[in-house]
Structure 1
Amino acid sequence: MIYCDAHCHLGSRQFDEDRDQMIKRMLEADVSKAIIICCSRHDLDIGKKLKEKHPSFKLACSIHPQDLEDHDPKRLIEIRERIIESGADMVGEIGLDYYSHPHTREYQKDFFKAQLEMAREFDLPIDVHCRKADGDMLEILKASKNRGIIHSFSGSVEMMRLYLKLDYYISFGASVLFKGAKRPLQVVEAMPIDRLLIETDAPYQSPIKDHRHEPCDITAIYEKIAEIKQMPLPDLCEAVEKNFDIVFAKR
């Protein structure tokens, strides 16, 4: 079986002390496909090296919506250059975060739209970050005609269906493992298998207190989702890998 991690920050400084060992644990757990999210020069430099060494890894590059205290438009010129020189496979993660950074919401919308345009220019899928901003998000995505993944989905079944109507894939993380979780389980149960992806968001979103999340931990998420969907784990792995590959298929 092959596990795919649809969203992880392998270049994070949290992995600087033991990145080789973390990758070894990842591969030993059969997590052989992954999207490396790079929202800083440090992460991108490492992500490029990892992709060179592991061709089944995909590289995503962008300005994160939480990183807009500096909203100089020159940053958009710089990120466009980074997308080109890195050979990025995806633009992300991009989007809107009105939960943690409501004070930059107008800049978030401007930078989001600009990066959506870059993705269309280079025919690349996008990886979308959305927190407490579904109204604006849906309005922008309806108008943009991009394609890609809604990362770490935490919305309702109704919201999930609205994103599916726009042809997006939806990725679920460790929220299905959180104690007392109800809505994530209901959404996963209703989610069409041909649009489902699975992620860790490593080193973030660990369901275990004080544990640094790693891609090797994704097996527990797969097992829970297979239980929710009432399907054999190998069948889930096969379906998710197919979806992962379709995201990056050139149109």
Structure 2
Amino acid sequence: MEKLKEEARRLALDTGIDLMGVAPAERFSKAPEGHRPGDLLRGAQSVISFAVRIPVGTLLTAPNYSFLQFGWLRLNEILNLAAHRLTILFEDRGYISMPMPAARDSGPAEIIREEPDPEIRYMGSFSERHAAELAGLGRIGISGCLITKKFGAHVRLGSILTTAALPPDPLIEEVLCLPEKCGHLCVRLCPWDAISEEGALSHFRCTAGRSGHDIAHYKQMSTLPPLLAASKAMAYTDSGPTTCAICQIRCPMDPRMTSLPEH
């Protein structure tokens, strides 16, 4: 299995992936029911999580036009291609596998409460952030973004589920989010006051602030069947790629951003 894992790693790197890790399915025992590897793929033994970095030049003045493509859309294409290629690799080796969509795989938002202080909650079919943490790629920070050692929060994530029992990667025990060092930068910079110092995230403030939608929009969307709502999200017919992502873009934990040459 170690040889198969290495073959998968080489294929991922050849597809443009920067980081890859493996988590055994049992690490997801605390995930919500219906969102565990075995709930989605019968007999799932492992989750392969992978990440692709956002280019430094894109980040320097983001959010910008470059970020829409190379911090979001194009990176999701790379992740989906890698997921498909890895899935076919394992299928050819005799292991049933399922590629998970890179983002936008949630149904309609759950309405938690309405006016005067609305709140909603989105939940994807499978949490890429938690999968990445459980596969040893990084740790989730107070903004909700995954923070990696090599690229900070400046990555996008993908994964596949597989019936192959692959050798797992160790968890990262080191704390990578250091709010006392950056002064809770993501909390202070969020234009929608969507992040608290305790790490709570308001889905309504985040999404409504970026899109301009009110709670009535999310109530209307909540009547759609889950797959229809997800298809509209994946096709960007409900809303486009994020034009904010300040919490991710301005996270200072990327070592590339602290070692830039002076010009």
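Looking at structures 1, 2, which one was helix-only ellipticity at 222 nm (-39500 (n - 2.57) for each DSSP H run of 4 or more, over all residues; to 500) calculated from, given that it came out as -13500? It was calculated from structure 1. Here the criterion is volume of the Cα convex hull per residue in Å³, for residues 8-47 alone, and among 1, 2 the highest value is seen for 2. Computing mean count of other Cβ atoms within 10 Å over residues 32-39 gives 25.8 for which of 1, 2? Corresponding structure: 1. Which one of 1, 2 has Rg and Dmax of the Cα atoms in Å, as calculated from the coordinates, equal to 18.4, 57? The read-out was computed on structure 2. Please state which of the structures 1, 2 yields 3.0 when distance in nm of label points 7 Å out along Cα→Cβ at positions 176 and 240 is computed from it. This figure was derived from 2.
Between structures 1, 2, the calculation of relative contact order in percent (Cα under 8 Å, 6 or more apart) yields its largest number for 2.
Out of 1, 2, choose the structure whose coordinates give FRET efficiency 1/(1 + (r/R0)^6) of positions 24 and 160 (r between Cβ atoms, R0 = 30 Å, to 0.05) equal to 0.30 when calculated. Value 0.30 for FRET efficiency 1/(1 + (r/R0)^6) of positions 24 and 160 (r between Cβ atoms, R0 = 30 Å, to 0.05) corresponds to 1 out of 1, 2. Which structure, out of 1, 2, was distance in nm of label points 7 Å out along Cα→Cβ at positions 96 and 120 derived from, given a value of 1.7? Computed on structure 1.
Here, each number is a calculation from the coordinates, and none is a lab measurement. Here the structure is a predicted model, which is why all the values come from computation and not from measurement. Cβ atoms are built from the backbone, for glycine too; each structure is taken alone.
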